[in-house]
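Heads up, there are several structures right after this.
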Structure I
């Protein structure tokens with residue numbers, strides 16, 4: 001009889017594991033894209049992907065599960081997760097390329113869904129629509145695709161963005177005094193809350209975050225948007241807005257912060273006028289992603305602009 005006992009065990013990531021986790025994220029992600037005829041996502045190597053552990057551990061220490069080979073002690077899988085008041089967010093998941101088919105990804109995912117079930121919370125994630133293996137993994141576990149996003153990038157001119165909409169003039173930096181209003185708007189638009197994240201972005205102790213917002217004409221907020229200026233992962237999001245026009249005004253102002261760079265951002269496919277404006281400015285598509293939810297979900301009452309760090313869903 002064939003021995004089906006796993007040759008790995010799951011445990012919590014330790015401080016000493018961080019370099020190995022960064023290496024795993026880099027190797028496994030780059031290998032998948034290159035195997036499918038695309039350039040590596042992290043050409044800068046593990047020094048780029050170390051930011052995932054830095055951010056997630058700063059927000060929620062101890063919320064990364066790793067798969068360790070029993071015999072060698074080598075890490076062959078990892079997945080970050082982020083418990084929030086309204087849900088659990090599933091962060092970046094990776095398994096080593098030479099461990100395909102051993103059930104590592106399924107075991108990591110089951111660890112987190114079991115945790116969420118004990119907490120009686122839904123799980124949210126953003127996953128590649130191109131990776132059918134991960135699509136199958138998530139849908140078999142009960143995740144349902146709820147929104148499609150265009151992954152776009154734009155080479156920002158060295159002298160800045162041109163022809164900004166008039167509404168962009170109302171955008172200002174967010175402060176800690178705005179946290180309650182940011183929380184209220186995201187609850188209204190997306191039905192989720194993550195106060196800890198807003199404070200983390202605004203305090204910006206890591207030195208590469210920025211948060212902006214659009215005050216409402218009648219009080220409250222019309223939108224807010226965060227961006228990550230990390231050298232190897234310049235990505236805009238998360239954010240929410242009441243209307244596509246507000247979302248576009250916020251996005252263009254954040255793009256203008258990264259002159260000479262090419263930030264990545266995700267836009268809901270149904271925001272056709274917003275997408276058309278971005279095309280006219282030179283934005284290009286590079287991938288499609290799916291917002292997926294396992295459990296209860298509120299349809300968006302406005303525009304949701306997700307990100308990969310930390311994962312929003």
Structure II
């Protein structure tokens with residue numbers, strides 16, 4: 001039986017689920033249109049989530065003119081230079097990005113005002129008349145959570161969700177018995193990850209898995225690991241002196257606990273692939289595509305040998 005930390009309590013602790021949306025009435029599909037401004041498209045997207053923008057939302061236009069007529073929409077985890085170049089080549093001028101454009105959560109630019117990397121990126125966006133809009137808060141507030149839905153689809157885990165707990169769809173799974181090492185290898189293959197880090201016994205046999213993508217924070221992650229019905233927690237990232245050490249101590253105490261760090265990009269990027277598919281019925285007259293930002297890390301296959309003396 002689960003411990004006193006109930007499924008509902010853990011779910012509400014998940015950072016991106018703290019603000020439950022006010023569900024709105026379902027809207028009819030849009031009529032085909034090839035003349036929609038960026039702001040009109042953004043308003044439609046937010047409306048279709050059924051969520052209400054929270055106070056101080058980061059879901060705002062980061063650069064560009066909202067009256068720009070949209071020629072194509074590109075969804076992405078992050079509008080990297082490579083993503084921007086591919087969008088321009090494809091004729092997409094509305095970039096729907098889950099994460100920031102300018103290297104911090106609020107896209108504040110004071111630190112980068114005279115920075116050459118920032119200035120080149122900004123110049124590129126402006127020269128090509130791109131509109132960059134962040135789709136973070138309301139995508140997480142959608143039910144089911146848009147990022148979680150993408151993860152479930154790519155992992156192929158829909159059959160492992162509890163159908164009696166629709167309010168927690170996409171976050172808790174009961175898998176067929178598998179070792180921690182095999183689970184990590186399976187996820188690495190399915191999500192095309194170069195780097196995955198694991199804390200725990202590689203031979204630990206598990207069935208119960210929780211998912212807290214991105215940077216959900218130590219409180220959310222630890223509350224999930226405290227649960228009797230969570231053996232492995234999948235996360236994006238965390239400072240290495242926080243949940244990582246907690247999971248390590250739990251293992252060293254003989255507890256059936258483990259942590260898999262997928263990386264922030266790997267843990268959420270599939271949600272923006274799903275986003276492109278989700279958007280297409282609402283804008284049937286516009287080209288819409290997903291442009292992966294891609295995992296930023298790499299690891300050498302073999303470490304260089306030291307010189308002989």
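Computed from the coordinates by the stated procedures, all read-outs in this text should not be read as laboratory data. Just so we're clear, the structure is a prediction, and the values are computed from it rather than from any experiment. Cβ atoms are built from the backbone, for glycine too; each structure is taken alone.
Quick notes on this structure:
- Structure (I, II) behind the derived value 3.6 of distance in nm of label points 7 Å out along Cα→Cβ at positions 59 and 163: I
- Ranking I, II by distance in nm of label points 7 Å out along Cα→Cβ at positions 107 and 243, the structure that comes out highest: I
- Given 3.5 for distance in nm of label points 7 Å out along Cα→Cβ at positions 67 and 99, calculated: source structure among I, II: II
- Structure (I, II) behind the derived value 21.2 of mean count of other Cβ atoms within 10 Å over residues 123-130: I
- Structure (I, II) behind the derived value 3.2 of distance in nm of label points 7 Å out along Cα→Cβ at positions 35 and 251: I
- For 19.4, 71 (Rg and Dmax of the Cα atoms in Å, calculated) the corresponding structure among I, II: I
- Read-out mean count of other Cβ atoms within 10 Å over residues 83-90, computed value 21.2, structure in I, II: I
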